[in-house]
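Novice: Each in structure tokens, the structures are laid out below.
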Structure I
């Protein structure tokens, strides 16, 4: 079992390398902007992040963005990022992070949490579906990349 805590600015030195590993998983190169991006989100309270540690070592994180839904007239949260180091995968840390994220969203008054993952990320899909998350069959996503 891991120790999970909400990320503050003092945790960024531990969070930063995990985020770079996560970005590498999605084939993104390390970037000098990553640390300042994270710092801005945390300082400005634009994101809610949790970090998982085992024996004092940071092994995973989740990063969520509170937002709104006009259709449901409610607060909703985007679970944008979930990552566990390769050596800690299969130990239940991802589920612990999701438990924490889901509880935080509910306590904040969110009516739902949503996420997206790569089509070929079958382990993540199995995790979400095993937790009774429902795959969206109604809406189609579009992106405009600049």
Structure II
């Protein structure tokens, strides 16, 4: 698995949603078109596992969180992948929104109270990303790569 192969898999999702409003309707559509037990998500998960094993994904670490920006731009989204285990991440806001794919690794891991599957935050939202109940990989799609970390 290399970055180009990974991007081609992620582009199946980003190509289908580019230009869409980031809202609950999009979350529902993602769940229908790309369910957690479907082929595309299985391919993304397998690709993430292989890329982490190869050492080029989640290759940075801070505060027990392994992370990294994997793709700068695919269909107007940057792609970050983060591995978290029972931890609260740094507070940040999403000027244009954020789309998350939650992939539990251990236990009944939840991301911000959401189990396996899709989470969509609209423009102007903010949070402290929290994984509880085990470990999870979270794939972040950020429109135009925009994210703003708080100073505190």
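Novice: Kindly point out which one of I, II the value 20 was derived from, the read-out being relative contact order in percent (Cα under 8 Å, 6 or more apart).
Specialist: Label of the source structure: I.
Novice: Mean count of other Cβ atoms within 10 Å over residues 14-21 was computed and gave 17.8; which structure, I, II, did it come from?
Specialist: Value 17.8 for mean count of other Cβ atoms within 10 Å over residues 14-21 corresponds to I out of I, II.
Novice: A follow-up question, please. Where is distance in nm of label points 7 Å out along Cα→Cβ at positions 30 and 126 largest, in which of I, II?
Specialist: Comparing I, II, the top value of distance in nm of label points 7 Å out along Cα→Cβ at positions 30 and 126 belongs to I.
Novice: Further, regarding this structure: Taking Rg/Rh (Cα atoms, Kirkwood Rh) as the criterion, which structure among I, II has the greatest value?
Specialist: Evaluating Rg/Rh (Cα atoms, Kirkwood Rh) on every structure, the highest lands on I.
All of the numbers you see were taken from the coordinates with simple rules; none came from a lab. Being a predicted model, the structure only gives us computed values, none of them experimental. Cβ atoms are built from the backbone, for glycine too; each structure is taken alone.
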